[in-house]
Structure 1
Amino acid sequence: MGDPYPNEGPNAKRMRTFYEAFKEAGHDVCVLAPSNGEEEKEGLIGFKNVPLKSKSSLNRLMNQFSIGFNSVKAAKKFGKADVVITTSPPALISIFGKRIAKKSKAKLVYDVRDIWPDVAWEMGSFSPKSMYSRVFEWNRNHMLKHSDLVTAVSQGKVEKLSNYSPGSDVVFITNGLDEKFLENSENPELIEKYGLDKTFTCVYFGNLGMAQGLTQLLDIAKKTKERQMPVSFLLFGSGVEEKKLKMYAEESNLDNVLFPGRLPNADMYTVLKHAGMSFVPLVNKNLTDSVPTKLYEALGVGCPVLLAAAGESANIVNESKLGIAVMPNDDEALWQAFEQIYENNDSFLKMRDYGRKVILEKYSRQKAAKQMVEEITKRFG
């Protein structure tokens, strides 16, 4: 995997539950991941890599290739494997997972959380005719051709990958809620610090980046201030768009908006438990097969969701009955949905138990990990 392990990113959360499920089933498991400078955990072989200090194309390539080459070296420490699972993104490290599998004569499993370059096209990051597109397309098609099993986190991604490679064995293994997230204890200091029980609070968690479209939320904050509505907006996170968002809030005199930085998972639980609403956006309507991890967490805790997205994310919100989904960048629809959740918050909160039940029954990360174990055992023994 391409992220430090263990940490609290979506990649590491998914891999941790896979690790635990394979161990519980009696298998020997080793995780190859960049070292995060902490004491190495059981089952982890860490290695150094070129840090992703910026998200420029050159730095991304240096980061991914350093992860790839160093993972191949690190793989020598654990000897022969029967199955190698490589998870993407980062997209370009997967080819090195294939190399590790080939050396061990192991079965290769290609776990796809985002399809590259498709997701870059959908966000408008680069053109299908660009050099970067050709590199990522070759990588995607090569992995599909040479993998013994392909897993993907949404039905839409399964369909896309199956269309690219009709002969490939592609299986839906959902992303979802880590059930252990619900075992966190509440932090009274956070409740007091942010006035969560005193003021209606709309919260956002995650990257402050291009894919999130967070100016939509700041525009809502501007309208609530104009109408003198007592609403506080908390944007927890960091990212490439952070400076621009803070500047926009400052220029608009949005003293009802705070950027407190990132929170650990345990504290996210407390904030979601007491917030009136969680804002979960995607940058545009093209990202129909993307489901942000924070959506599962908000619904699992029982926090009403204002979703700015189309496709599978919207289907989950509608299924849970614990929020409203609207098209991204439809300012009027977003505002009307915000008003509806704000004015009828008690009615939405009555659906907490139902929404949590839907998530735990259909989108549990632990159940998904057990399915991964079953799929691999069924095919490879």
Structure 2
Amino acid sequence: MSEPIRVLQVLGHLNLGGAESRVMDMYRAMNRDHVQFDFCIHKKEECFFEKEIKEMGGRVYRIPRFKVFNYFAYKKAWSNFFKEHKEFAAIHGHMTSTAAIYLPVAKKAGVPLTIAHARSAGVDHSVKGIITKIIRRPLKNRTDFCFTCSGLAGQAVYGNEACKSGRVHIIPNAINASKYLFNKEIRGQLRSQLGIEDNLVIGHVGTFRYAKNHMFLLEVFAEILKLNSNARLLIVGDGELRGAIENKIRELGISNEVILAGLRSNVADYMNAMDLLLFPSFYEGLPGTVVEAQASGLPCLISTNITSEVGLSDIVRFKSLEDQASDWADEALSMVAQKRETRLSEVQKAGFDIELQVPMMEEFYKTGVIPEGLEYFDKGKNE
């Protein structure tokens, strides 16, 4: 049997996160006799998914973090990497902040297929965010393929003209959809374990960073408590803003009603335990969490800053961040369902099932041609 082709996936890290989880879902479902993933990350410390990757035959490489002043050293590190590694049939760059640097280096070194993949529709409000926008401006012209998870993310990373021209391809953020089917037994077990058997459970899943807007999430929950003292907030995730979030919880006087569950690999179980997903992000690409919630039949109240493309079913409602926290609380309580019903069929029909997507991605990596059916969204919906 011939060796599988090897595809290099470029990410910032390999801890639990949106892009990382989506790539890992694909990797697990991939026929690794045909296509094998390797990873290049920008983090020194060992990450959450590394052991699993190595068990599946993948390799993990590291490149020093880009810090602007080390532009030439960063570029040289990539050049040296590809001098050593000639085995890649493709490089798939999910870290678009510096993809305009490393993808051309890969192409020059002889990698046949280069892909940039936009997974976020915004940047943090900081000097770093401004620099990111400047560096990735030429990206659309420095890669073979421009992928994105949504129209908004495509416009943010590649620009409106590139999107309208057909240069940008919208690929659904596929999940292992059947994994998220509602399970009443798991729900009961986990709620008992957490001591929330009889509570109304508002949930959130996401990295503790600016984009997720945890401060407003907590303010909304504080308003929900005024209307229903039996409510509890279950937050799955961790990150750089943990300290600030803990301070806000204390400031609002809701420490006894908030459960910080930390990073969890069994997110599906935690979604079973929730009654509503509250997701007031400042920006997203296309949040896989909201797709997962729909497969689970979990109602979702999300911000209008998030692309409408994620609303695959009628259990998702959008609300403006300009509305008061008390208005969000009223809306949230009105959405709590009496009966949990999965929207798995809508998720699958929309192309968000990993089992349906993986064979097409395998073909793409091998041929460099996008198979019919890989792109779900019609162009007109995203203009």
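General remarks:
- Which entry (1, 2) yields the derived value 0.65 for FRET efficiency 1/(1 + (r/R0)^6) of positions 114 and 194 (r between Cβ atoms, R0 = 35 Å, to 0.05): 1
- For the structures shown (1, 2), percent of Cα pairs over 18 Å apart, for residues 130-225 alone is largest in 1.
- In this comparison of 1, 2, the computed figure -14000 for helix-only ellipticity at 222 nm (-39500 (n - 2.57) for each DSSP H run of 4 or more, over all residues; to 500) is attributed to 1.
- Distance in nm of label points 7 Å out along Cα→Cβ at positions 162 and 306 from the coordinates reads 3.7; which among 1, 2: 1
Values quoted throughout were computed directly from the atomic coordinates according to the rules given, and no laboratory measurement underlies them. As the structure is a computational prediction, the values presented were derived from the model and not from experiment. Cβ atoms are built from the backbone, for glycine too; each structure is taken alone.
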